[in-house]
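Just so it is clear, none of the values below were taken in a lab; they were calculated from the coordinates. These numbers come from a predicted model, not from an experiment. Cβ atoms are built from the backbone, for glycine too; each structure is taken alone.
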Structure I
Amino acid sequence: MELTIIAATGGVGRLILDQAVAAGHHVTAVARHPERLDNDVRMVTVDFDNPDLDALRRAVQGADAVLSGLGARRVSESGIASRGTQAIVNAMHSSSARRIIAISAAPVATTPSPGRPNPPKDDPGEGFFTRNLATPLIKALLRKVYADLALMEDILRASGLDCTAMRPPRLTNKPRTGIYRTAYGENLKGGLTIARADVADAMLRALTDTKSYGTTLGVAD
């Protein structure tokens with residue numbers, strides 16, 4: 001497949017890139033500094049603090065799918081996921097690309113947004129510990145980050161594209177196992193962590209999963 005990978009030098013993006021190349025896909029890598037990559041792939045430079053729409057159009061033109069690892073690395077970068085995703089969607093609307101999978105986060109399930117002002121108080125996939133202790137604490141610490149991701153999901157839902165927002169819990173740097181659980185439209189009970197490498201694996205597996213179009217996909221160990 002022809003794939004465009006956004007934030008290809010990031011924690012998950014680089015793993016998506018490596019796995020996609022190993023699987024034989026043709027890849028366009030989009031990043032602020034793609035020259036840091038050692039993969040033999042097409043590279044496009046985009047700074048998502050001020051996205052270049054023309055560069056993004058070139059990057060997604062002809063893509064069978066766009067996989068985005070875009071997100072804030074720290075609270076001070078909140079806003080980059082929604083701002084960057086809106087630019088990606090605009091570029092896709094100007095091209096033939098239709099499929100996009102973007103990384104969100106499990107706590108977004110209960111995070112309000114302009115397009116979803118009254119989300120469920122509790123996610124049906126959360127157990128007692130996650131619902132009452134883990135999620136409230138994490139959301140308090142990363143409120144702006146999750147608000148940005150919730151807005152990003154609004155943008156995807158309104159885009160009319162074949163979109164999937166993938167919602168992992170806390171990410172680890174463990175090796176890829178290929179063994180994890182997924183759920184459409186909800187989080188996973190007892191799903192507290194997942195390896196970044198397995199999130200990358202799940203995104204690539206979801207490329208042709210039409211059941212995930214227009215919804216969220218929970219993923220966890």
Structure II
Amino acid sequence: MDERFSRMSRILGEQKMEKLNKSSVIVFGIGGVGGTVLEALVRGGVGTVAVVDKDTVDITNINRQIIATNDNIGEKKVDVAEKRALSINPNINFKKYDLFYLPETAEEIDLSGYDFIVDAIDNVTAKLELIERADKLNIPVISSMGTGNKLHPELFEIADINKTSVCPLARVMRRELKNRGVKKLTVVYSKEEPIKTEGSVPGSASFTPPVAGYLMASYVIQKLIEEV
């Protein structure tokens with residue numbers, strides 16, 4: 001057993017740790033939510049992780065995105081994520097896709113090679129494309145709903161999209177998924193009413209998106225080892 005994961009092994013045991021090492025997860029969006037998911041998956045012992053993002057690190061990311069520092073402003077997020085993942089586990093099989101995931105770019109990624117999909121994308125069109133494709137391939141997905149303009153991380157929970165309330169993004173996703181014949185989707189969402197802010201750019205605290213990300217990573221890891 002790799003000593004890096006000895007404390008995790010104390011909880012799960014060697015068989016489940018071996019299952020995680022043989023598992024593959026792809027994370028779409030390496031922001032406040034997705035970056036934290038990635039961090040927890042790598043530190044949790046998942047053996048193959050892929051990331052999808054076209055953005056570069058911006059100074060406004062620093063308050064909430066675990067990969068963002070003053071030293072890497074302007075660098076591609078996928079490159080920063082790769083460097084961080086390998087610094088945690090040099091043996092990880094890391095893949096990166098430097099692209100915006102949209103209907104016109106979706107064919108560039110073979111989803112069938114992954115055991116689990118994490119949707120931490122902001123764009124509704126991209127989210128719907130990803131979820132619909134995953135549904136057709138019968139690959140499990142967990143999707144992040146809105147985390148902006150919120151101050152109470154304790155109100156985040158995991159639920160099926162059809163049982164969500166309050167969250168504006170979840171409301172849109174429920175309707176659009178129903179129109180596409182997607183009957184279920186596991187999400188992380190909050191019943192907290194979003195705080196009203198000026199302009200179109202949402203505010204974000206240092207502690208809300210990461211909590212949503214850790215909840216998602218916990219769900220993924222527990223599902224991957226469920227039948228061991």
| note | Value 3.1 of distance in nm of label points 7 Å out along Cα→Cβ at positions 24 and 152 was derived from the coordinates of, among I, II, structure I
| Top of I, II by FRET efficiency 1/(1 + (r/R0)^6) of positions 32 and 96 (r between Cβ atoms, R0 = 30 Å, to 0.05), largest first | II
| message | Given a value of 20 for relative contact order in percent (Cα under 8 Å, 6 or more apart), calculated from one of I, II, which structure does it belong to? | response | I
| note | Re Cα extents along the principal axes in Å: value 49, 42, 37 computed from one entry in I, II; matching entry is structure II
| field | When mean count of other Cβ atoms within 10 Å over residues 88-95 is computed for each of I, II, the largest belongs to | value | I
| task | Have a look at I, II and say which one yields 0.95 for FRET efficiency 1/(1 + (r/R0)^6) of positions 80 and 160 (r between Cβ atoms, R0 = 35 Å, to 0.05), as calculated. | result | I
| note | helix-only ellipticity at 222 nm (-39500 (n - 2.57) for each DSSP H run of 4 or more, over all residues; to 500) gets -9000 when computed on, of labels I, II, structure I
